[in-house]
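J.: As structure tokens, here come the structures.
Here, each number is a calculation from the coordinates, and none is a lab measurement. Everything numeric in this text was worked out from a predicted model, so none of it was measured. Cβ atoms are built from the backbone, for glycine too; each structure is taken alone.
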Structure P
Amino acid sequence: MTDHLLVSKENGIATLTLNRPEARNALSLEMREALFLAVTDIETDDSIRCVVMTGAGEHFQAGGDVKSFNDFVSKTPDERRQNFERRIHGLHPTMFTMRRMQKPIIASVQGAAAGFGLSLMMACDMVIAADNAFFTLAYINIGTTPDGSGTYTLPRIVGLKKAMEIAMLGDRFGAQEAKDMGLINFIVPSADLAVETTKLAERLANGPTVAIGRTKALLNSSLGNSMEEQLSLEAENFAACAASNDWVEGVTAFKEKRKPDYKGN
């Protein structure tokens, strides 16, 4: 059986490829488990300084495996409730790890990012998308609510009223609209997506890893902190960066008017 997630590590970059192209990379139980194992390993792998999440074939990820849901149509309401609550809780360790790890995660998107695919994309730190990418939260179209942290990230990115529209109507929208809403960072021609993704990943992987990781943590914590708490964290994190070798290299390179050579420590 083909692996539902492909993992490669090269030059400080880990690439996670959702690998069910025949099903638009719909989420399977095998993919869910593989994602958790992969992000858990990457979080503690000091050789990895950037992560890329992408999909095999023509699409990023088209949500859950709705075909498999048919197996539960004839079950009792309690059986359906218990099965899906257990399934969805199984996603949560992956989402927590992605948010917690002090390494930037890039979603590289072409084709569909739908349902859980959109939630997964929003859980990444930056998004680069092909001009043929399209998006929909989609859950409402099968009579259910979003998962995969989608209801946490969406209103924080687009605002509450727009999030209501996207989640309640389930409409499809394109790359330019997604960029205008702040859901994605960059749009590139489809033919250039792989090359441009690599350029972005290399830029982050070759940057000051300690500062990038701590910046991610600071920004993620800011929405739930008071100003006093956030300023205290700013001081703590600046000081921690100043204790790193990357900081010494950055300041020295600035003084010497050259490009810094960060080592990630």
Structure Q
Amino acid sequence: MKNNNIPKVGLGTYGLTGDNGTQAIITAIKNGYRHIDTAQTYDTEKQVGFAVRDCGLARDQLFITTKITPENFSNLKQSLSDSLAKLGTDRVNLTLIHWPSHYDKVPISDYIGELAQVQDEGLTDLIGVSNFTRRHLDEVDKEIGIKRLSTNQFECHAYLQNRILAQYCIDADVAVTCYMPMAVGAVLKDPVIIKIAQQHNCDPSQVALAYLLQQGYIVIPKSANAERQKTNLASTDVNLTADNMSAIDALDRGQRIVDPEWGPTWD
């Protein structure tokens, strides 16, 4: 079981906290989302758990992803068990390492084996990483084999296409999952994106997402708005032409939004 069962459009839940966050997640599920992405540092695992229990669907109809923060590398299994308790489930579908260790202080060999172990023990169906560079992926390969990874989740959108890393993942049969796929709305104002949306009689957000989806990527846009959720989900119905794709290719400007001071040296 690798990455072919990860739904291509998921709901990012960063910021969807409190009762309003729970309701937004329930609304998304009712609108057709089956992939919900959370993390230990988002403070939304409880909200996802509430939504899953209240949405009316059986647990096996939903794909839940969570992410382990570097602060929990020394107690990875227990931290995942704590996340499962918050989510109200005995397993998640996908568990990611959220970031490599801050400043790379903790070597990957110290924790990646335990990630594989929690998969072997059935606490998670699939495992993967987030914000890992090619160097980090090579280190994973030495420890557990890169084929164990289902995905690498990183910032990717029309303004930051991350082609080198994306191709590296594709060549290794590791799915690319794009967070911030619309660059926090920045690409939706781009004249090229707007023109293509007019050609296809669709929303600019659908063009931004379709561009990534047509490259075989997974996208996890966040929205608490019911109509926007529907629009994002319907991006799978937009078929961009080769010329459209080339025009968006040309928008790449290396514009990174998420770049913490303690983060990795990016590819």
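J.: State the single structure among P, Q that was used to calculate helix-only ellipticity at 222 nm (-39500 (n - 2.57) for each DSSP H run of 4 or more, over all residues; to 500), giving -15000.
T.: The value was obtained from structure P.
J.: Out of P, Q, choose the structure whose coordinates give FRET efficiency 1/(1 + (r/R0)^6) of positions 112 and 200 (r between Cβ atoms, R0 = 35 Å, to 0.05) equal to 0.25 when calculated.
T.: Q
J.: If distance in nm of label points 7 Å out along Cα→Cβ at positions 40 and 168 is calculated from each of P, Q, which structure is the one that comes out at 3.9?
T.: P
J.: Turning to a different aspect of this structure: By the measure mean count of other Cβ atoms within 10 Å over residues 48-55, tell me the structure among P, Q with the highest figure.
T.: By mean count of other Cβ atoms within 10 Å over residues 48-55, the leading structure of P, Q is P.
J.: Going by distance in nm of label points 7 Å out along Cα→Cβ at positions 8 and 232, which of structures P, Q comes out largest?
T.: P
J.: Given that distance in nm of label points 7 Å out along Cα→Cβ at positions 144 and 208, derived from a single structure, equals 4.5, which label among P, Q identifies that structure?
T.: That value comes from structure P.
J.: Identify which of structures P, Q gives the largest calculated value of relative contact order in percent (Cα under 8 Å, 6 or more apart).
T.: Q
J.: Determine which structure produced the value 15.8 for mean projected area of the Cα convex hull in nm², calculated from the coordinates; the candidates are P, Q.
T.: P
J.: Match the computed value 2.6 of distance in nm of label points 7 Å out along Cα→Cβ at positions 32 and 88 to one of the structures P, Q, and report its label.
T.: Only structure Q yields this read-out.
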